[in-house]
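Listed after this line are the structures, all set down as structure tokens.
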Structure I
Amino acid sequence: MAKTVKGDFPYGHFFKMVGGKWKPYILIAINYEGHIRFNEIVRTWEDISSKMLYTHLKELIADGLISRHEIPDSRQHTEYTLTEKGKAVIPILKSIYKFAMDDMIEKDMQIDSRAFDFYNPANKASGGD
């Protein structure tokens with residue numbers, strides 16, 4: 001009988017990459033906007049601390065889901081965009097969102113109004129599908 005080799009399990013690996021309170025929000029916001037700046041994320045999700053956002057952005061970059069671009073203009077700013085791998089995760093996140101939304105409606109739970117912004121196709125043709 002072959003010896004069992006312990007390693008990472010695919011579910012664990014996936015949820016490590018996109019898990020955490022803020023990573024899905026960050027990914028969806030970038031998908032919706034096409035690119036996003038640090039302070040735009042803070043303004044949209046005011047409950048996230050700058051330290052936590054920085055940590056999550058760093059992890060998402062390390063996992064190859066987003067990329068960081070310094071924009072050399074008069075104000076020198078940084079933008080974040082999805083990589084091809086990050087774009088591949090979006091349909092999965094949207095499926096999870098739909099499942100959770102349907103469950104919340106079924107249970108008559110209150111839903112944060114911001115939840116509709118990033119998923120409403122009428123709001124933005126490119127990211128809100």
Structure II
Amino acid sequence: MKLYEFSVSVTTKYLGQQSNPSALRYVFSYTIIIKNTGTVRAQLIARHWFIKDANGREEQVRGLGVVGYQPVLEPGQQFEYTSGAVLQAPFGSMNGTYLCVAEDGEQFNALIPEFILSLPRTLH
């Protein structure tokens with residue numbers, strides 16, 4: 001039986017040197033590891049992000065690939081990348097999906113679990 005599945009894990013970091021709180025500019029990086037936990041070779045084609053900040057501002061971002069790549073992953077293989085987000089508040093969250101296509105043509109979505117972007121020590 002074929003299993004179409006990518007798992008996603010995320011770590012985040014506040015970039016204080018690139019931020020300017022007096023101008024409501026809070027910069028964060030996030031590192032994502034995408035692992036093919038299925039049984040079929042597949043390619044990440046596109047991303048769809050939902051970004052929210054503490055001020056209630058919401059944004060959706062869609063695009064092809066991630067950081068210029070559309071990685072093809074064999075079962076058990078993983079791909080890691082780092083990107084960033086700029087918020088107008090000291091904390092917020094992101095979540096979304098990756099559109100993937102398996103080598104047999106089957107399309108599936110890999111869920112990106114919600115993760116928090118926060119200044120150190122602003123959330124307990």
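Rule-based calculations on the coordinates, nothing more; no lab input. None of the values given here were measured: they were computed from a predicted structure. Cβ atoms are built from the backbone, for glycine too; each structure is taken alone.
Brief remarks follow.
- Among candidates I, II, the computation of distance in nm of label points 7 Å out along Cα→Cβ at positions 48 and 104 that gave 1.6 used structure I.
- Structure (I, II) behind the derived value -15500 of helix-only ellipticity at 222 nm (-39500 (n - 2.57) for each DSSP H run of 4 or more, over all residues; to 500): I
- Among I, II, structure where semi-axes √(5λ) of the Cα gyration tensor in Å as derived comes to 31, 13, 12: II
- Entry that produces 2.7 once distance in nm of label points 7 Å out along Cα→Cβ at positions 8 and 24 is calculated, selected from I, II: II
- Which entry (I, II) yields the derived value 30 for relative contact order in percent (Cα under 8 Å, 6 or more apart): II
- Ranking I, II by distance in nm of label points 7 Å out along Cα→Cβ at positions 40 and 72, the structure that comes out highest: I
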